[in-house]
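What follows is a set of structures to go through.
Throughout, read-outs are computed from the coordinates displayed, never taken from laboratory work. Everything quoted here is computed from the prediction, not taken from an experiment. Cβ atoms are built from the backbone, for glycine too; each structure is taken alone.
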Structure 1
Amino acid sequence: MKIRLDSLSLLVALHAVLFAAQPAVAKDVRFPGTGNPAFSLHIPDDWTTEEGDDDSLLVASGDRSMAFTLLLETSDKPWDDDALDEIATVALRVAKASPPKRKEAASISGFPGFSYPSATTNDAGDVVRLTLYIIRIDKTHLALFNRIEAADNSPAQRKIADTVLRSMTISPPR
């Protein structure tokens with residue numbers, strides 16, 4: 001299935017699956033390219049990256065059946081759990097995804113946060129799994145990323161997405 005990026009860096013549309021996922025991990029990605037905080041992750045050789053106009057990064061599989069979007073946010077005021085829940089609700093609404101029915105504790109590089117599993121249906125009627133992660137780097141910095149994949153992805157494809165997710169690290173601000 002092919003995935004396209006909407007204006008708020010949430011991927012909401014998938015099309016027909018073209019190829020089987022390739023499991024080789026071969027590229028290192030850092031976003032942003034300089035400075036901190038930053039994301040780092042390992043992606044298969046056939047995956048692509050594309051920077052968005054909104055300071056986000058789209059990382060997509062070669063067959064377009066799965067992707068991640070990465071975004072860093074800074075605030076003058078501390079982020080509290082209620083603010084994180086509101087960000088999740090609004091982001092999923094913008095993606096035309098179902099409201100989060102639950103949130104689960106999540107952690108990247110020892111930084112705590114939450115994941116908000118959801119789903120949406122694209123214009124072709126395909127179900128798309130979307131999980132929004134919001135990680136609190138410190139009081140004023142958040143790392144946000146989405147895991148987006150076709151609901152009918154094979155176990156092998158899901159395993160590749162899991163491997164990319166496990167490779168992700170976040171470096172703190174200096």
Structure 2
Amino acid sequence: MKTYHLKQHSIPRSITIAIIYLIVIFALSSFFFGGINGMADKVNSMGSAKGAGFVVGIAVIAPLFILLRFLNPTVTVDIDDRKMTIRQKGKQDLLIHFNAIDRLELNVKNVNRLDIYDKQNNLLVYLQPNNQPQILQPIIRNIVNATGFHVIRGSRKIMGNKIDTLLYSNRAASTAPVH
């Protein structure tokens with residue numbers, strides 16, 4: 001059995017935390033500097049908008065990214081020769097037998113996101129590591145070796161960059177789904 005640990009990227013959770021964090025920082029800054037006019041006076045006294053932006057970026061935005069890194073959930077993926085188990089604190093363990101998997105999609109919906117679908121085209125689980133995208137390759141390799149899936153390569157453009165998409169399935173020469 002092989003075990004992989006990753007920090008799962010959770011967009012709804014991250015957006016909620018970011019909004020609450022920025023509201024709290026704005027309220028504290030407003031109180032500390034004496035309201036909106038006090039904050040504007042402080043920015044004007046710094047001499048430059050670029051300098052003020054740099055200070056705000058370092059003092060406000062950087063701690064937000066550090067906070068999000070620690071608050072995103074840790075996922076444990078255990079894989080053996082016929083099944084995988086996905087564990088996450090606060091959630092029930094998810095057991096997926098390889099014969100229930102219809103296809104795997106990598107980079108189709110989002111970059112560095114692995115979607116696992118069942119035979120009825122339902123999304124069983126997705127894995128989107130926060131900072132270790134290379135961890136998806138051994139997970140995919142273990143599933144593909146156990147199931148005999150074939151790979152269908154494609155690509156998509158995101159912000160002008162070409163991103164390779166991969167669809168693993170046991171269907172013959174079908175096209176990758178468009179999302």
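Which one of 1, 2 has helix-only ellipticity at 222 nm (-39500 (n - 2.57) for each DSSP H run of 4 or more, over all residues; to 500), as calculated from the coordinates, equal to -11500?
2
Taking relative contact order in percent (Cα under 8 Å, 6 or more apart) from the coordinates of each of 1, 2, which one would give 20? Only one of 1, 2 returns 20 for relative contact order in percent (Cα under 8 Å, 6 or more apart), namely 2. Calculating percent of Cα pairs over 14 Å apart, for residues 56-95 alone for structures 1, 2 picks out 1 as the one with the greatest value.
Structures 1, 2 were shown, and FRET efficiency 1/(1 + (r/R0)^6) of positions 80 and 152 (r between Cβ atoms, R0 = 35 Å, to 0.05) at 0.85 was computed from 2.
Looking across 1, 2, the calculation of log10 I(q)/I(0) by the Debye sum over Cα atoms at q = 0.12 Å⁻¹ that yields -0.70 traces back to 2.
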